[in-house]
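Some structures are shown below for you to check.
No lab work stands behind these numbers, since they all come straight from the coordinates. For clarity, every value in this text was computed on a predicted model and none was experimentally measured. Cβ atoms are built from the backbone, for glycine too; each structure is taken alone.
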Structure I
Amino acid sequence: MRVVAPISGLVVPKVIWKSGTMAEVIEGDEVRSGQPIMEVVDPSVMRVRTRINQADVPRVRIGQSARITLDAYPARPFTGRLEQLSPIGISGLSDQVRTFVAIFSIDGSDPHLLPDLAAAIDVDDATSERSAKR
């Protein structure tokens, strides 16, 4: 089978629920019509999605710069900025504490930037440094 994408980029397998666990689709697996089994990612435009604690939301703003470090490559920091911050918080382990989804863009491109790598984000703030962990 030949699959053609409308954009060039990196092909990333999607995970599906099978046999009681999440796993990548392999030859012979049964999938539903319309079920995504892969995604094409533009490696020149990478982003990090994280959650920000409700106590830290007043300290961040759209456009704010950040230092992004990948856990796999801690000696290779990247610069970026806050692109989006959800207006509505979500509950996690406690109904008392809310977190807000934030998306940080990473400046430039690098072959080390791959989908689904864990990252640490240090937001530049004039009064203090706050960290968010993905």
Structure II
Amino acid sequence: MTVTDAQVKMILRERARGRTQEEAAASAGVRSRKTVAKYERLGKLPSQLKKPRQYRTRADAFAADWPRVEKMLEEVPSLQAKALFEWLCEQYPGRYHAGQLRTFQRRVSAWRALHREKLVTPKQIQEAD
């Protein structure tokens, strides 16, 4: 069972009041005294112990066609991700399905965020008469 931040805070509060590890665990709804000892020793909440994942959980479905999509985005930055996805589906029938649209939209959004400076048009300067 995963322990929440709220449970650990309650455990630490109960221990500060002088309760035993067993009593603190029981009042927080935690099964084990060892869990109490662990969080007392670490001095951190469960959310502070989580590390972001540094690996992909599945293969990139768009890796094969991404260079073409990227080239199209560079040429016409105003292209919508949905239109590009529909174009990909027409070019490669059976390779992509509707459930991948949101993933593709996120990928395009991330690309735009990285290349925003290149895509921004210069500001217009107004001359005074």
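Rank structures I, II by relative contact order in percent (Cα under 8 Å, 6 or more apart) and report only the one at the top, that is, the highest.
Comparing I, II, the top value of relative contact order in percent (Cα under 8 Å, 6 or more apart) belongs to I.
Determine which structure produced the value 3.2 for distance in nm of label points 7 Å out along Cα→Cβ at positions 23 and 111, calculated from the coordinates; the candidates are I, II.
I
Starting from the value 15.7: which structure in I, II was Kirkwood radius over Cα pairs in Å, for residues 15-70 alone calculated from? Walk me through the numbers before you get to the answer.
Values: I: 15.7; II: 15.1.
The read-out was computed on structure I.
If mean count of other Cβ atoms within 10 Å over residues 31-38 is computed to be 9.2, which of I, II is the source? Kindly include the intermediate steps, with their values, before the conclusion.
Values: I: 9.2; II: 15.0.
The structure behind it is I.
A value of 233 was computed for volume of the Cα convex hull per residue in Å³; which of I, II is the source structure? Intermediate results must be reported in sequence, preceding the final value.
Working: I: 167; II: 233.
For volume of the Cα convex hull per residue in Å³, the value 233 is produced by structure II.
Computing helix-only ellipticity at 222 nm (-39500 (n - 2.57) for each DSSP H run of 4 or more, over all residues; to 500) gives -16000 for which of I, II?
Clearly, the read-out refers to II.
Out of I, II, choose the structure whose coordinates give Cα extents along the principal axes in Å, for residues 63-102 alone equal to 27, 18, 15 when calculated.
Here the read-out was taken from II.
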